[in-house]
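Engineer: Listed next: structures, encoded as structure tokens.
Read-outs: derived from the displayed coordinates by stated rules, not from any lab. Note that the coordinates shown come from a computational prediction; the quantities given were computed from them, not determined experimentally.
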Structure 1
Amino acid sequence: MTRRWLLSVALALSAAVLFVAWFLMQSPDRVPSVPEQPTAANEWTPLLMQWRAGVSQQYRVLSESSMGMQAATNGSSSIHVHLQGVLDTLILQMENNQALVGMRLSTIRLKINGSTDDETDRALGVPFRVLFADNGMPLRFEFPAEINRHNRSILENLVRTFQLSLKPGDSWITNERNSSGTYAAAYQRTGAYQIHKSKHNFHTTAAGMVNWSTLNSTETIIIEPGYNWIRSMKIEEQMNSEGQGGPAMNIKQSAALDLMPSTQVKHAASLWAFDATTTPSEHRSKINHTVPDLTAEQARRQILATIPVLDATKQGRLSHIHRLRDLLRVHASLPGIILQVLETHELSDRTRADLYLALELAGTESAQAALVQVITDSSWSLKDGMRAIVAMAGVEQPSTESISALWRATQNYAGGERQRMANSATFALGSMGNSLRQAENPLYSSLRSDLLSHALGSGDLVTRSNYVTALGNTQDRSLARDVVVLLDDVEPQIRRVAALSLGTLGVDQVADQLVSYYSEEDNGYVRGAIAESLQSWTQPSDTAMALFRQTVRTEPDESTRYHIALLLSQNLGQFPENEPVLKDIMRSETSKRIRQQVAEALATQ
């Protein structure tokens, strides 16, 4: 588990990115309590969000996050993140009920377990743009080429922390998404300019995400005439995973966004006059990294001196890890020093993990070569091999040899005691494919073809299932029509993982086929996965809704009924015919979690 990953989780709540599929298990039968029935309608003026082009505003941003993780084999770990700064905004353009907003963290201080990093603060202060729907939901993020994937994720998730879906009326329920998946959000007006928002249970989780068993939040939003966007927003949120097949995790966050009305600001639109790129620059090798002005021998001595300090440090370890990262970039021979230390020194388990993180962050060809050595040499322990694979998946610019090493791991370790490494390498190839695809790297074409060939091939059940999951990890929507044919496979496990991968790849282009497969499927395990994936369908058809209104009454599988109930609930506004069916479920359903989910939906109507 990398410290970079932990930062994204704790900062944005929703960036809990775990690409390994053994973490992707079914959530237990636990749901939040049913919200109270809303009070009678008030005669408040309809609440509208304003977007006035050319108007600048500044906000104070404060976020306190803590995450605890308990793994079965590696013990417990925790991280605390404090973020404080000023967010500048300028409405650049308003057109077609959409607002293009320039944003910049003009001041920011980020502390991770009390440790700061000036390089990270500077990187997060680069201007970026967000396209909002007029109801407050972010539709698109635009970044200059110099912002890397990791910092793009942090900035996007920070903005999504304060997202909302404003609708007419005094109460409504809707589905919103963040990087972890799609969740239910219930809104209740509590004043002329004030809204209470609560989030409950993820309907779907994206491939490579933790399957959170509980999600609870209490949020207060103020929208006032005369101000763009929102006046303020305060959030108290908690998420938990039960650790089925992976670490048990708990995240708590308090966050606040407050307008600074007394400050008269005027930002120049030229701050945001960059050419947007959908991915970081292809020429990342030309980006100046921090490389100390040292000889290889001087850097070697400093590496050997820093590792014992890191091992003895309990708080503020990140600065030592970043120091190692920079030292490893001085000369191609230096990553080999890390391997020598790992082989010969007695270090804490935490320090060993952090040394792999330093190699990942260095990202040089020699650092990747060191990771390749651990992955391909079976004399290294299983835990070391797993850590090297995780680190390799996080490298920003993977080399051809790194990709080849993961392929060799999928083949050489299959069927033995290192099967977990083979599985993880497969999932990592999918995640690496997502990075290559976003960067428009020509290596992605052959990787895509090979992953698809293995998924459609004649390998054993576990291997094929892993490759289908890896296809989902690429998040390549063009694969949906290739994956949907796997719903004809003779093996229920393949059909199930294909359905779940389609939920990540996007079901809109194959939704009718999914509905047809659902009608013909005789395995409840697979039907549940199909129903779950269809929750990402943006425009369900009348025919499909009629089918699910009928089958939810007769479906024998509880998990499938649960996902159908979610589908009917989240489309209740568009299909009022769903309401009597949901009320009937309240009377006759034996599953507590289904009744509570339906009660939440009905309470907001």
Structure 2
Amino acid sequence: MPPQPNKSGVVVIGIDFGLPVWLMITLDESKKSPGEVTPQAITLWPASDYNEANLDAPKVPSRIAYTSTEAITWGQQASDEQGSILWSKLLLLDENDLQLHLKGSDHLRQARERLEKTEKDVVTVISDYLAKVWNHVLENITRARGRQFLNTRPFHVVVTVPAIWQDYARERMECAVKKAGILNKRPGCADTTHTFVSEPEAAALAAINGHNKYDVLENGQTFVIADLGGGTVDLISYRAKATQPKLLLEEVVEGDGGLCGATFLDQAFSSYLKRKVWQKKQNDRNLKSWDQMHTEERKRIMSTVWEKGIKRKYYDGQPGHIIDLGAQGNRRPDILLDADDLNEIFDSVYQDISTLVEGQVEAIVKKTGRKPQFIVLTGGFGRCEYIYRKLCQEHEDDIEILFEGNDGPWTAVARGAVLSGVAHVNNQGQVDSHVSRYSYGWLKDEDFDYRIHNFDDHDTDDLTGRSFARDQMEWIILRGESVEARSPHLYEYERFFGMEEAGLVSFSEPIYRSNLIQPPNRLVENEAPEGKSNRSGEPTDFRKHAIIDMKAPVPVEKLPKRGGKEFPHRVLIYRVEVNVSGASLVIKATSGGVEIGKKVITGLLE
């Protein structure tokens, strides 16, 4: 007999790529706010070496390798010698959308080369990795609660994405999630639902709910979340609209981000050390170069000496560090990285992070007239002592720098993803106002007015005899605009048909997106090759973003007549209603009270 659905609750699972967290929400808990629940991290990751110190850590490396037999190794099991692929999430971005210094990155070049050798596309590789992670998640939940529990509870899955991702990268990630089987139908259970949340927003939910248990945040105060991850650093800022009876936030200014996460510090360290070893080898022929050193020694240095030591604990003002290069014959040579060396390594990434933080602070001051009260560091890289102390020095007189100890920063994004899922399931969102990252609109024709319209846009409608300006933009949301759940914005339009037309007709309207804060009102002034300047002289990213399909509610011959004997025609009068729901734009067209078309655009505010 198949398992019967259990109506006692839903399992909410947050996935920050290599860091899944889960939570069971029961009916008794369904009215709780996200801040009143405690997500549980997934641990006990498989590894080839069971002495590996990170087995019980909540994070597993986002690494995958394919053997000659098409077997897959992943996480702790995958090694560099197997040609394992790192940075796969960054490979979802087209090369043209990478920052200039990244296009020549050795790590990214190596990742692309290894991806090509697999003869697989990046979506397949990521889906293979996610499938392994997902199976481990299910095993952990089964171990904790039993098979009956797993087979009878519906899932809601929340996947995090970097704030700086383009829409197409998000769509590719969604394809990978589906291909990994995460959304597969389970007999006896309701369909698995899923949502996406930006990494900094998830980090904000976890960090502020955690800190506010101690009444850190007061009404009206603003704060910046700096989510320092492996690849990206994402920033987002909020103001506390309310702290009681529950925490309610509104986004203050548009977030920002860059590719300057921990992986780039790792690259800076390994490159610097490689160069120092080479320099020493010039005076010591018997010394092995970095590439000649035993794999296990290189792994020990990068994992134990660097990852668990210098990277987390070093800060400006400490002495340098002597690095043991391991046994080479009958000796153990070493390399000294003095304080200047280490500061240079850390500053290669810190300068980019500092610039991002300063830009966010300046934007807040410009909008609110005062600086934020806090900068909260999250993400695994947020535990870096060097970054914490440098930010404290830069802002010691005006802004407090906060971060959690232990695994708090490491798991913040995944925990926040679960809290976002709880808010979705319980319809208790904590962020009720976002800032739009783009301007959105569509085309319309307007009665021609020589005082405001360009004569190049003038045209005459053969059906109606009307003089109009064609291809004018109707911008419904502007970039930088604060958008929250509100009464719908209504727009009324007319569509004309000849008297000879008959039957039910369908038509479509494209929805455009622009990266400009004040985009031009003419289509022709917006259009330009991607990344080039439009007619107004501004660099533009203007494109068709979506299409809304509509269908007349009655046959054309039943539509009202207009125009008398000179210009007889029929007219469809319809209204377009625009609502904001969370981070989605809901566009609904109606005619005579009947819905004739609908389009939901997700993720537009993230």
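Engineer: For which of 1, 2 does Cα Rg over 2.2 N^0.38 Å, calculated from the coordinates, equal 0.98?
Structural biologist: Considering all the candidates, the number was obtained from 1.
Engineer: Using helix-only ellipticity at 222 nm (-39500 (n - 2.57) for each DSSP H run of 4 or more, over all residues; to 500) as the calculated read-out, with -13000 as its value, let me know the right label among 1, 2.
Structural biologist: Going label by label, the one that fits is 1.
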